[in-house]
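Readers should treat all values here as calculations from the given coordinates under stated rules, not as data from a laboratory. Keep in mind that this is a model prediction, so the values were computed, not measured. Cβ atoms are built from the backbone, for glycine too; each structure is taken alone.
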Structure 1
Amino acid sequence: MEVKKSEEVLAEVHRNCQLALQSISDILPETEDGELREELLREHEEYERLCGKAATIAKDKNIELKNPGPIKKAMMWSSIKMSTMADDSRAHIAEMMVRGTVMGITAIKSSLGEMSDEEADEEIKALANEVLQSEERFERIWKSMIA
């Protein structure tokens with residue numbers, strides 16, 4: 001198993017937050033349910049805050065972070081638009097958000113698990129854990145909206 005460096009974990013955190021921001025921005029115009037919109041906006045704000053923390057850490061440590069490319073963003077946009085065109089119900093949007101959140105949780109847990117303890121930057125590790133806790137909280141909220 002390849003050991004990940006702290007820089008790679010920070011890059012994963014940043015990528016995860018950027019993809020979440022993009023997904024929420026793509027889903028918002030398709031959402032008329034007030035409670036869903038409120039939750040999406042609240043999560044968008046939280047991801048912006050976390051992304052800002054990642055950018056600040058990267059700047060302080062002279063780490064270059066890359067945003068997801070235009071092809072990835074276009075694929076996400078088209079997938080979201082097609083999925084919500086077929087079903088824009090509260091439960092379906094919540095299911096879409098659960099799937100995205102679970103992918104984020106898996107990626108962060110995997111990155112943290114692959115980071116060597118000797119090389120772990122405590123500030124980056126703390127941010128990764130903060131993102132993980134936020135995503136786990138979001139997952140519970142979305143799952144409660146499916147029922």
Structure 2
Amino acid sequence: MTGGLSPIAAGLVSALVEAYAPYVRARVARLGLEVPPDLDDAIEEGRRWLETALPDLLGRPYASQDRGPLELFQEALRFPTAELEHAGHQPVPRDELVANALPGDLFDLAPASSNDLGEAAWRAHLAWGASKAAAMTRPS
């Protein structure tokens with residue numbers, strides 16, 4: 001999963017992938033939605049997608065990383081979102097700014113920051129961000 005990545009990038013991949021399923025389950029529970037029977041399958045599909053997409057992104061040189069890891073985490077939420085929609089749940093009301101920024105996040109599952117994913121994910125994201133900032137500002 002993380003072969004060939006820097007230790008900082010590998011740590012971020014591991015932290016985000018580990019945070020995914022518990023975060024989604026907790027978020028759905030907070031929304032008070034009835035849990036569809038296939039939600040666990042959708043969560044696993046999202047986790048597997050994230051496990052592949054993150055190393056692909058973070059394995060590139062920093063200047064070639066056209067998205068952030070949290071954006072990929074948010075994109076991986078399309079799998080449980082589709083399952084909730086398939087189960088007949090209606091989209092939840094969202095702030096207009098949030099709805100415009102994340103139009104596919106019908107159930108307000110997307111975290112606003114890595115801090116929402118727990119301390120391990122937050123610390124790993126900060127370490128990666130500091131490493132990227134240092135690399136991008138280093139004189140050539």
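What the table below lists for this structure:
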| read-out | value |
| --- | --- |
| At a computed 33 (relative contact order in percent (Cα under 8 Å, 6 or more apart)), which of 1, 2 | 2 |
| Structure responsible for -20000, with helix-only ellipticity at 222 nm (-39500 (n - 2.57) for each DSSP H run of 4 or more, over all residues; to 500) calculated and labels 1, 2 on offer | 2 |
| Which of 1, 2 leads on distance in nm of label points 7 Å out along Cα→Cβ at positions 11 and 35, largest value | 1 |
| Per mean count of other Cβ atoms within 10 Å over residues 67-74, the highest-valued of structures 1, 2 | 2 |
| Distance in nm of label points 7 Å out along Cα→Cβ at positions 83 and 99 - highest-scoring structure of 1, 2 | 2 |
